[in-house]
1. Comparing mean count of other Cβ atoms within 10 Å over residues 127-134 across I, II, which is largest?
2. Given that helix-only ellipticity at 222 nm (-39500 (n - 2.57) for each DSSP H run of 4 or more, over all residues; to 500), derived from a single structure, equals -6500, which label among I, II identifies that structure?
3. For which of the structures I, II does the calculation of Rg/Rh (Cα atoms, Kirkwood Rh) return 1.03?
4. I, II: which one has Cα extents along the principal axes in Å, for residues 95-246 alone, as calculated, at 41, 37, 23?
5. On distance in nm of label points 7 Å out along Cα→Cβ at positions 87 and 255, which of the structures labelled I, II is highest?
6. Compute relative contact order in percent (Cα under 8 Å, 6 or more apart) for each of I, II and report the one that scores greatest.
7. Can you rank I, II by distance in nm of label points 7 Å out along Cα→Cβ at positions 63 and 263 and just name the one with the largest value?
Structure I
Amino acid sequence: MTAGAERTISIIAYERPALFQQLLRSLVCNDLRGWRVEIQLEPSGHVTTLRDIASSVLGARDHAIHVNETRLGIARNSFTLLQRLFAKNSELNIYLEEDMVVAPDICALALWYLQNHSPHWFCLSLMSGFCGSAGFLSDINHPDLVFEARAFNSLGFVQRRQEWEQLAAPHWMAPADDLITIDRRRISGWDWSIAAMLARAPLLRALHPVAARARHTGREGGVHCSAEFHDLAFARLPLSDARGPLAYRLVDPTDLPSPARGHAIAVDELVRAQLAMAAERKVLEQAQLARGQSESIPSQDFA
């Protein structure tokens, strides 16, 4: 750890105290020594309740709570929190939101990620799946295995300051133009912008765990996740209960045990298929634009 640097766990929350309490109760099953929990709340009638929950569950563990002056929304709330933490010398952060629960070894896995980091690693996702897809992986018989993927999942991730400043921050709030698509209603937002950036970067990879280290709990009351999507994606997704640190191992996707091997291959195929579809769509849009421009040019009579 760099002298003077911090390790942080960022949490954004708004108006679901019960889910927030579940998250913190799962988080304190980790060894939080050396970590600072930073919570950023949107203004609402639940601020006092959320403060009380944090104080009760976290106790004397190092933590701080910041309340926004005005509501920022999910993208800007998370962006301003991460910007503030990395500017204050956090070298490693675990990103969480109020509507999830986490495994008891996310801090140990994050430290392994930091200590073994390779230059082409963008982040470590806490569960394996493609942004917007309901096809997640969690084989709790292999909590020690991780693999590289071109897919980004926003439901909890670990990231160093360098990748935040150089890669994530410039794309977080940028317009999601020329975006990869999937058969879901919403294909916009910071998570899709980051997913598109990672998929289009030929050398960058995210690490994915074979056993999920986070699970979404916000079946109702969320901004983007419908109850139908939640049930499809998370109703039967087991959360790893392994306590770390473990002897974590990076494994080539083709050497993973089944069904993780098939999942990793399918995720890579999905990313490549979506990129091909996006490229084809762009060609069609350019052709339509050119045809429209040519039809709008009035004919000239040179007689």
Structure II
Amino acid sequence: MESNLDVISGSWGLGWRLQGGQITNTPVDGAAICKQFDNFKNKPKYIILNLSNPADGGFWTSTHSILNTLSPNDRMTPKIDQFMYLIKGVKETCGLKVIVYVASEGPAKLLHGCKGDKKCEARATAVKAWVKNKYGNSDKDSMIKFFANDIMSEYAQKFKGLIDGYWFDHCIPSLCSTTLVNKSVKSKDPDAIIAYNIASQKAPIKIDSKYSDYTSGHPNPIGPFKNGYYNPAYACHNDPMVSPIEKGKNGYIVDKKKGKALGHMFMALQGNMWDSTSCKSVAWRDGCVMPWEKCRKATLTN
């Protein structure tokens, strides 16, 4: 498995987001992404693409034999396989390795819920009916099985050899089984590397699961919080994410109970949010990274 971790080892990657569900019948141009970093001196080695919407298991960017049929008037998946167009374009033209983001709450929205959204509630109801028909129940345990056995198993089979790794968000023990997910994905694609983000484990870097091949590397929550406050990505409280990787042998983090995993950071480019193009929010640029530079210098000199 260590050789498979060459996907991310000793390099960096970037994220690119695609809206899930039925948005357009025009195929996404994956090859066009390459032009966005043509002039980079230090080019990325991998890219993180989303198979589900970010922090939203209700919408998916790829077709799926079950999800396609559950809510035909308010589709959870596109009519054409946009993710297939995207990943083939990226791999064939850019030559990048691909890690995919997945919201582990699944289409039943086990973590975030629908919050009064009637369309969301109708989709979730359709999902529960299908799950009850197969598993005899529509409780959380059945939904967890559905996510791993039916959703991820099919996607892992479809994209074997194209997807190099997975990053499962919010894989909280009460809402997601790393055992079932690992079995479903690895049985179809044993070479794929996997990271699990357990919501309670932020900086410093930790191994989230005994099945983790690399660390999720999620920083402390950025916000916004109820009082309007943000925790910028470059704040010093995220510096402990780096130290364990630097101290580890060849970049690996070791845990006596969970084994070892390659140290990896999943850091927001923006200071205040995960996806914004406003100049104000772009943090990693001259003049804005002074706090990070100071805490990094302090860490390295101690």
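Any read-out appearing in this document is the output of simple, stated calculations on the displayed coordinates, not a laboratory observation. Not measured: the values here are computed from a predicted model. Cβ atoms are built from the backbone, for glycine too; each structure is taken alone.
1. By mean count of other Cβ atoms within 10 Å over residues 127-134, the leading structure of I, II is I.
2. Answer by label: II.
3. Only structure I yields this read-out.
4. Clearly, the read-out refers to I.
5. Working: I: 4.3; II: 2.6.
When distance in nm of label points 7 Å out along Cα→Cβ at positions 87 and 255 is computed for each of I, II, structure I gives the biggest number.
6. Details: I: 21; II: 13.
Largest one: structure I.
7. Structure II comes out on top.
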